[in-house]
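Engineer: The structures come next, written out as C-alpha cells.
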Structure P
Amino acid sequence: MQRTRKTVLALAAAGAFALSGCAGTTTSESSPPVGDEVTFDEGTTMAELSEAGTITIGTKFDQPLFGLMGPSGVPEGFDVEIGKLIASNLGIAEDDIKWVETVSANREPFIENGQVDIVVATYTINDKRKEVVSFAGPYYMAGQSILVLADNEDITSEADLVGQPVCSVTGSTPAAKLEEIGAEPLLTDTYSNCLEPLRNGTVVAVSTDNVILAGLAAQNEGEFKVVGEPFTSEPYGIGLALDDTDFRMWINDVLEKSYADGTYEEAWNSTAGTVLPFVEPPTPDRY
C-alpha cells in the first residue's frame, strides 16, 4: 500500500492552560510539538487530514476546565488539549485547527454530516451512540453528580432529586438518567443556561458529569457547590465517523502514547487539574 509523508518544520505554540481565578478561563502557555515527519497509508483519514494541513474539531464552548471559549477567541480546556494532541500527531499545527462549537444535541449530526472530523466534547460513549458514530477512547472516566446553591442543605444525593425540577441538557445521558430516577428535567441547550434557573429557584439543582459541575462551581466561586457521590459512570470518548476503524485505532494509539510520555498528564494538570485531582486514564476500548 502506498504511504503519504508530510514534513512539518514548525513547532506549535500556545496550548497548555491554567485556570484564571473567578473567571474560570485558561491561559495558553505551550502546545504539544507538531510531528516533524508523519507517515500514513494513502487513502486513510489520517493521510487526508495530514495532507490538507488542517482538521475541524467539535468541542464545547461553555464548559470551564474542558471546553470554554477564551478571550482570545479560541476555546480552552482539557478537551481542547486532547484535540491538539491528535492534531499534532497528524502534523497539524494549533493555528491550523478549525474549532466548531458542538452542544450535546448536535454531536452525532455534525459527525454524520461531515461538519467536523472529530468531536472532543465531554462525549460519553454508549451503545446507542455507537450505532451512528464511532468512538476512540475512553480518555477520561467521569460520573453524573449534582450542583446546588451553596447554602442548600436539603439535597445530598440523587434520591433527593425524585419529583424535583432539575436542569440538564437536551440530548445528554444525564438528562436521560434524571428521567430514569424520577426527577423532573428542565432541559436547555447548554449547561451555562442552567445556572439562572438554579439561582432563581426554577430548579433545585443542575445535574450532569461531575467534572462539568466542578468547572461551573469554580467559575462562580462561592455561589454553588457539588454534592453527593457520582451515581453513573461516564466514559468520555472522541467521536468520529462510523466504521472508520483505521482512524479510531490510530487515535487510540495517540492516546496511549500520551499516557506513556506524560503529555496527557501535562494537559490535565494545566487545565482541569487546576481544580480536580489527576487520576490514571482508562485503557482505550479497541472494539
Structure Q
Amino acid sequence: MPKTSSIELRRYLERIGSFNQVIAELLSREKETMSQIRQDSGEAGMKRVALADDMLSLTSNYIIVNGISLAVLGAKNEEALNDARKSLYKCIIYLEKVVSNYVDAPFSDYEEKLAGIAPLDAAARYLLVRKIGLGIQLLEDAYGDKTKWRWSFVELEGRFAAVAKNIMDLKKAVVNTDPRSPEYEPTVYHLRLIKKLLSQTADRYREKYELSTKNIEDFNTGIHFLSALRRLYSVLGPREETEMTKKKLDIWNAKLEADVRKNLMVPPKRIRDEDDSDNEA
C-alpha cells in the first residue's frame, strides 16, 4: 500500500464522511425493520423486499468508499469491499426468506410464498433483480480479476439466479407474455434475464469444477441450474431451446458420470428428464 500523508488521509476522511453517515442510517433502519418483523410478521414479505433494496444501497455506498480510497489514497479499501460483499449476501438472504432458494423445482413448490409480495408488480420485481445484478457486477469489478474471492462469487451469482427466477410469478408470466398485457415488457425482459442467469451460472459452476476445485458437487450444482433452465423452457418455451438445453443436460450428465467412475466415487443422483413435472406452471 502506498505511503499515505496526513493531508491525503484528511481529504479521504472528509470525502467519505457523508457516505459513512448514509451507511449508519441504513444499518440502523435494518435493525429497526428486523425488530418490527419479529414483533409482527404481518407484511414480512414486503418488509424483507425493502430490506433487500436497502442492502443494495448499502453495497453501493461501500463501493463508493472504496472508489474514493483508490482515488485519494491509491489503494483499495478491503474492509469496505468486504462489507459490500456481506451486504449483497444479506440482500439475497432476505429475498430467499420471501421467495425460497429452490433451484430446480416446480413452481407449485414455492407458489404460496409469493403471496406475501403480491403488491409488487412485474416491473418492480424486474427492477429489483436488475439492481442486484448491477451490484454484483460492480463489486466484482471493484475486486478485480485476481481477487481471492473469484470462485466464491460463483455461489453468490447462483443464489442470485435462483432468487431472480423465484421472485417471478410464473402463472402470471404465462399470461403476461401476451403482447396485449400491460405487464408484457417487464415480464419478457425479466424472463430473458432469468434464462441468461441460469445458463451463465451453470457454465460458471462447470468452470469452477474444471479449473479450480475438481469437486464433483460443483459440477452437479451446475447441472441443477441447467435442469432449472430446461424446466423453465418447458413451461414458457420456445420448444427449440427446450430441446437444445435437454441435449446439453444429457451431455453434462454423461460427463459427470464418467468423471465419477474415473475417480471411483459414488455418483450423485442423476437429473432425470420428467416431462410430466415440467408442465406445472
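Please treat every number below as a calculation from the coordinates, not as lab data. Note that the structure is a prediction, hence the values are computed from the model and not measured. Cβ atoms are built from the backbone, for glycine too; each structure is taken alone.
Engineer: Relative contact order in percent (Cα under 8 Å, 6 or more apart) computed as 16: which structure among P, Q? Present the calculation step by step, with values, prior to reporting the outcome.
Structural biologist: Working: P: 23; Q: 16.
Checking each candidate, the match is Q.
Engineer: Taking 1.6 as the value of distance in nm of label points 7 Å out along Cα→Cβ at positions 58 and 122 derived from one of the structures shown (P, Q), identify that structure.
Structural biologist: The read-out comes from structure P.
Engineer: May I pose another question? Looking just at Cα Rg over 2.2 N^0.38 Å, which of the labels P, Q belongs to the structure with the highest value?
Structural biologist: Between P, Q, the highest calculated value is found for Q.
Engineer: Given a value of 11.2, 31 for Rg and Dmax of the Cα atoms in Å, for residues 154-225 alone, point me to the structure among P, Q it was derived from.
Structural biologist: Values: P: 11.2, 31; Q: 14.9, 48.
Source structure for this number: P.
Engineer: If helix-only ellipticity at 222 nm (-39500 (n - 2.57) for each DSSP H run of 4 or more, over all residues; to 500) is computed to be -7500, which of P, Q is the source? Write out the running numbers ahead of the final one.
Structural biologist: On the way: P: -7500; Q: -25000.
The read-out was computed on structure P.
Engineer: Have a look at P, Q and say which one yields 24.1 for mean count of other Cβ atoms within 10 Å over residues 114-121, as calculated.
Structural biologist: Checking each candidate, the match is P.
Engineer: Work out the source of 4.8 here, i.e. which of P, Q gives that when distance in nm of label points 7 Å out along Cα→Cβ at positions 34 and 258 is computed.
Structural biologist: Traced to structure Q.
Engineer: One of P, Q was used to calculate mean count of other Cβ atoms within 10 Å over residues 162-169, giving 19.6; which?
Structural biologist: Structure of origin is P.
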